[in-house]
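Multiple structures follow.
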Structure 1
Amino acid sequence: MTIKFVKNTHSTNPRVAVVVSKKVLKSAVRRNLIRRRLYEYIRPKLADLNGVYDIAIIVTSNDLIGVSHKELCDQLDQLITRSKIEKHSPGVQKKS
């Protein structure tokens, strides 16, 4: 799974797209299941972004279909933390 983002100066709200290719999963039902799980996780996170971004989450492996919710959240937290688009990333302490 990868995350791509670009700052959007023309909008006031962030936009998110989840891409699951037919090459990754042939079944539309399973592709949509992964999309729904990722959208469910990312929706509350949008308020914590440090700007307005267009974000694309690209699923590159069919392993996500069997991953637990906690593992999926951990993977996405790592991606968001590495991308530095969140105001205060979990696990990172602010300097006083």
Structure 2
Amino acid sequence: MIDILRTMESLTRIKSGCQCCCVYQQLNITHAVLYVEQWESRETLQHHVRSSMYMRLLTAMELSSEEPEIQFHEVSETRGLEFIEEIRSESGG
């Protein structure tokens, strides 16, 4: 399973629109694996999910001994340092 996810990580990272793809595994818990993808837009994510390559990821999840937990998070806004400055100035800090 980990080998499949690592292969997916390498192939997904180079796809157009992919901002991040990582596999995390806890060293002391052999069955805890986190696979994360980040896409520049909903459209690039949807294109990826429809791809034959994504089918390989779904197949890997079916190999899991436990039911995988799948979550999709959509971010409506991304802010940087100006957000910290704004909050700190509001609190008088």
Structure 3
Amino acid sequence: MRTISALAFRRKFGGVLDEVVRKRQPVTITRANRALVVLVPADDYARGGGPAAARESRLRLAAERLAAWREANAERLGRLDTVGLVRRDRNGR
């Protein structure tokens, strides 16, 4: 993802817009080295696209795979106390 300052964005407004549409790449606009906004193509936004949607999709897939693994290994795992394991690990540090 390309990053551009707000001042440079004002100077190159039309070119940046064309680039976002043509390359289908989001552009982050910053001020004082802090991200203010992200420009994405309108149809990507309408579909809920962009980095946040991609991240959510990956997290959902990971959760589904984890649930499937847990179901497949339920007998072997028994009544595993994950909270207790984490607490023991923290106390051991």
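Read-outs throughout are calculated quantities, based only on the coordinates presented, and are distinct from any laboratory measurement. Treat the numbers as computed from the prediction; the structure is a model and nothing was measured. Cβ atoms are built from the backbone, for glycine too; each structure is taken alone.
Here are some notes:
- Structure (1, 2, 3) behind the derived value 55 of percent of Cα pairs over 18 Å apart: 2
- Identity of the structure behind 40 (criterion: relative contact order in percent (Cα under 8 Å, 6 or more apart), calculated), options 1, 2, 3: 1
- Comparison of 1, 2, 3 - label where distance in nm of label points 7 Å out along Cα→Cβ at positions 37 and 85 is highest: 3
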